[in-house]
1. Taking distance in nm of label points 7 Å out along Cα→Cβ at positions 137 and 529 as the criterion, which structure among I, II has the greatest value?
2. Matching task: -15000 is the computed value of helix-only ellipticity at 222 nm (-39500 (n - 2.57) for each DSSP H run of 4 or more, over all residues; to 500). Pick the structure from I, II.
3. For distance in nm of label points 7 Å out along Cα→Cβ at positions 57 and 649, the calculated result is 7.7, so let me know which of I, II that is.
4. With distance in nm of label points 7 Å out along Cα→Cβ at positions 417 and 521 coming out at 4.7, pick the structure among I, II it was computed from.
5. Taking mean projected area of the Cα convex hull in nm² from the coordinates of each of I, II, which one would give 32.7?
6. One of I, II was used to compute distance in nm of label points 7 Å out along Cα→Cβ at positions 249 and 409, and the answer was 1.2. Which one was it?
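Please treat every number below as a calculation from the coordinates, not as lab data. Because the structure is predicted, anything quoted here is derived from the model rather than measured. Cβ atoms are built from the backbone, for glycine too; each structure is taken alone.
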Structure I
């Protein structure tokens, strides 16, 4: 319905053939100022690697690593012995005198900086490091830590600092800089070899991201020296892993061999390349059959396990399990000897554009002690199929595996093609709760596994997006209405208490209490629903899917996300990002008064909060007719705190409600509704 909008010094009544609006101006409320990206992002735009439209620039680049990894599992000793050959490709325009590896397991070394409790097991023991066949020795810098220097000194100014250092490797917390004998030239590659070992924490990295339980399961993650990310915005992103904020990883290919004693079933990131060498014939037959089955196949049963019929028996001793993965950011593996194995295929869409439906294999490993897991294969099957449609990006990998990790993990943790989740035997555990954690962890396959965000700094980009995606998967599975922002009670409770923190705080520096969880999970998920309601479902969905496609296997920053939505929507959304992501302002719109007169009815809408949002108003007349009007966001952006809606004379107004669909997160809905007193 057409409306007339003006800004006035006072309230002015406007009368027309339908509801019309007038506004009052004030200087008492803040007006959101533009979002200004940091200098390093602006420099990337100038260099042509980023754009102001939210797409990668014409000069965008990122690094790549080819990994050949070997792990030897020693269950009795609770140890891993590993060796790695890394071929690191320098696709950047910079010559690199230093390269950096991550040693996440050093969180468990004595004396490490942490912001969460962690078991002390000694961390990684580095035994050998070579670069281009030259042996490097352990060294110690005289002066500032190399990782600190890399954070502040541009790469083209490192030569003076590096010139004072001998080639070698420098273990600095959870990073290991390598000072190279000669700089790695732009466009060149270098081969790095590392041998290492570590004691496996019972609940590691921390709070169950990896570990072991009794004599059944070893889940091995964050276990090898991995190349840190060198990107076009910050250079070496080598923030220390403190235990809370998660991971930022580059992409590469992986050839993994896991050496394990007979009887231990291994599943890992990547395709199992030698199933016939490690699986008993009957297990192998079921495994292959599951790839083409729409009905669950019990690949490994309790009877098989009891009879010792899981893996092949080899006179040579341990079995070698080989896996290959391409275009992933990490690899993990699980070793199990008492877990049942269910498998089924699920459709993911058309991966290669040939017009046919492609499938991936769903694996579920669980014990009889976790009875809710009997349907885990179905939860995962639905999640992967649904999320492939919802994101518009078909799940791209050969399998998705859920591992029951009771005694290690209580909730869930994601890895490429794998998730470790609790046994869900706690009081009040439910099928729905297990589905919810499944859909959440599997939604992580899209962010950050496909869209490679920086969790170490901006946890909201993956956790919030994943919570948003998982919410729609759950709603679909249980046949319920899709989630809306106004139902985000956790955020609303914390906001009313004044206990939240800004979303755009670095992940490891949130305030104590609920601030980290709200800013990382619930609030950003809620805001995607809010934005969907603001832009309209069809427009939002198209933009959102374009964001996934545009940044698949790349590294978006927050300003890429902001810019892409603003550009694609044709709106300057800086007010939205500033109000909701940079501030802790709240939304509180109210029906202040409804006054009937000879010329019609005047409705006064007030904006009590500092967040500007459109006020969508539903007006019900006595004759049953319902009128819709809106105070546009531009009104509040010009400083107004009050607006009048004028309804022409006719059938009396009996009810007025702001945001009747409850799609915006208003902290006080008691003042959103006015109704005529039936006794009047």
Structure II
């Protein structure tokens, strides 16, 4: 018979805070776990410690994770610790198992309905019947808003009164689509992702016998990524818990980046108020990043509820913070930086470039391809996006006969008339932003091609786009990682580059309220804390991100970046950046307020005259850049982001007149 392993082994390599959390095996517990602080180790060790000290039988434990992948990893950790069979599941997986058990007995023996694989299947035809330009509203934005409503238990009939302006279309139209979606789903005999939780909550609220059975089977709970809990999953957790007080939650308010799905950090921040006698343990020792990287991260979120992260790793190179005159210079630096960290023995697979939206990736892909640097796109590839495929099919089918600049204008008209470029709800949802950005990027590629070849024809355009698509599709599995901040959550690399830290991108231009800006700040914090050794941040805009400006020490940045590894010793001294604790937090430069207000007045009047939304005339970031640079000619105005050929022709003279009038 094998002797039992001593329980002390579970504590030997833990720091005091981790040990405190692991040994707190009963009662309510909130673990505030900073990035890289070893929270997964703490969660698994705590469950093992509770079993081995007799606090709870293994079959009464439920470890709740944010993703199925995380659940599988947690099961693996528990198995390694000698506790095979401890259950780890997401909220949805656990709820679905309970529904399957109880459903037949409450529905005349009928099995649980199938789960809808995607809301888009039902939403796309409903959106297609909307009036005018609303038929171009991205189905994903509509699906996200339905999810937001359902996790708050807001039904279609109550949307107009309780949904506010959350929807990407007018409230009455959204309520109609939401109602028709629910009806179509019911007629097809399907449940969607949120129904798993809604139906389980309603079952346990209405059926005391079912609730008692569930509580008898699981009474000791641990919930990871608790900062991303939504009201519906929180209600389900309350119903599972019943009278038990054995609940531990783990999360970091500074990593709340999914509020658009209904998540909120308030449940984590208010845990002690809702659970009297709760203990709070803070994990602030970071085992991932160098002290130099943590200096930057701590300054970005200084004063948060968790406090500053403390470094445990050796000193490393200083993070590089650069500004560039244009996007081409920034792309050249990304290539040079990838080569430099490679020369510092960082494998390509341990290198990442993170962006705010997917439409930023093709230019980086093209630059790396031309430089012979392998890459892999993690997530949806640009040329696989629906609107990009639709645009390419449209170009192949219509084949505009114009050439050069006239071709660009003709393609823009096609995108407006056939793909709803100007009518898309670009200010309302993340998918609308991605869709608009993707189509605008295609137009930008055409403009660059036309500038290089005044006789540019559609065949050459399609050949170039095909070349880029092939390059993207043949990416290297062990190449540099290209992905968005949201997809990077939970991952880490030796070297991370964060380009395009510009106003309008990070923070995204649609972020206007304080909490929306705060979430954009948290996104950048997540990006910074993905890096272990090397980190670079840069802007290529006339209006760099307020976050980047705040992280720059005075007079530390030159127009052209120094070469070298993330601002290390290989770079020129003028390009080095050292962020010191307590350095003054600068504020972003602002454009001429008088001119900006005059431009906004003109936009309101023009939008009213044309009968279109204001953003169709010009986005806020476009007006802000115009007010900042004050162009005096049409060619100068054309260099402002967002001023395509059609907008230049339609609005250019008026904008120049406003600028002259404000001088």
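1. Values: I: 6.1; II: 3.5.
Of structures I, II, the maximum of distance in nm of label points 7 Å out along Cα→Cβ at positions 137 and 529 occurs in I.
2. Working: I: -6000; II: -15000.
That value comes from structure II.
3. So the calculation was done on II.
4. Only structure II yields this read-out.
5. Structure II accounts for this read-out.
6. Answer for the origin of the read-out: I.
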